[in-house]
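Got some structures for you, see below.
Derivation of every value follows stated rules applied to the coordinates shown; laboratory data play no part. Computed from a prediction, not measured in an experiment: that's the story for all the values here.
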Structure 1
Amino acid sequence: MTALALEARRVRDTAHLSDRQIAAATGARPSTVRDWLNGRSAPTGARADRLIELAEMTDRLARVMEPGYIPVWLNRPLEALDDDKPVELLARGEYRRVAQLIAELEYPGVT
């Protein structure tokens, strides 16, 4: 199993994300994500980039909220993101906006 396929599994397990939620964040089809999770393939190109960004965001979120809440947070339209959903921003490669908001959760009053 490749490192990126293992990363997909880790994101699923630690952030409680489904194949559909990982797909939404990476721009892949759920069936493609299932292939990653089962070690039949691994993401490449932009999908690999999105998976790596998703992994970093979920790792940071796990430090500031219960892991079971991460899927909810990622799929909520958030006022601080102009009512965009974090998962949609991640899918578009706009992880820096999500990262900035997470930084405010990690270090209140500093950013």
Structure 2
Amino acid sequence: MSDLAAKECVPCKGGVPPLRGAALLVLQHQLGPDGNGWRIEAEHHLEKEFRFPDFAAALAYVNRVGEVAEAQKHHPDLFLAWGKVRVTIWTHKIDGLTESDFVFAAKCDALA
């Protein structure tokens, strides 16, 4: 498990620029080799697809992510389908990525 998963998400109050370039790659590397499957899309959001053996397992994962999202006050977009869940994360307040997005990604990995 990534050290990022042990951190807490810090609510963004706005007024800070989103992370760009090398800063994003450093955090992506902390998620694991090759970002552990997390893709940085257009320096705007993180995305990863998780696979499960059936719909019930995918739904259970969505519910676990939802519980952590509420506790962390950091809410991803979740797409649920039979046997898969796509998680998309970014900080809406600044319309881009912060360290907390990578922290939440690591927490999602720990739940899978």
Structure 3
Amino acid sequence: MTYVVTESCIKCKYTDCVDVCPVDCFREGPNFLVIDPDECIDCTLCVAECPVEAIFAEDDVPENQRAFTAINAELSKLWKPITERKEAPADADDWKTVSNKTHLLER
């Protein structure tokens, strides 16, 4: 099993989760983070750190977010690792309660 970053992260991209990851499994895109399923060791540390509750165990991803399992796997092969916390985008707080953001995902 692995953990999956879901839609809530889009345009928020808080990186608190990156700071606690013991294996550096996060990958960074323009406005979203993903978890590399081949690197994730299922430690659960990132879940509690995510301020927008965007990270779920693969088996617990909400039905309407299941596409993000494949999105994480796909984009983790394309994006570079992020290993240190960064400042969130200036407008991240404006986006954290917005839903239906999948169309805004920049690949």
Origin of the derived value -18500 (helix-only ellipticity at 222 nm (-39500 (n - 2.57) for each DSSP H run of 4 or more, over all residues; to 500); candidates 1, 2, 3): 1
Computed 26 for relative contact order in percent (Cα under 8 Å, 6 or more apart) - originating structure among 1, 2, 3: 1
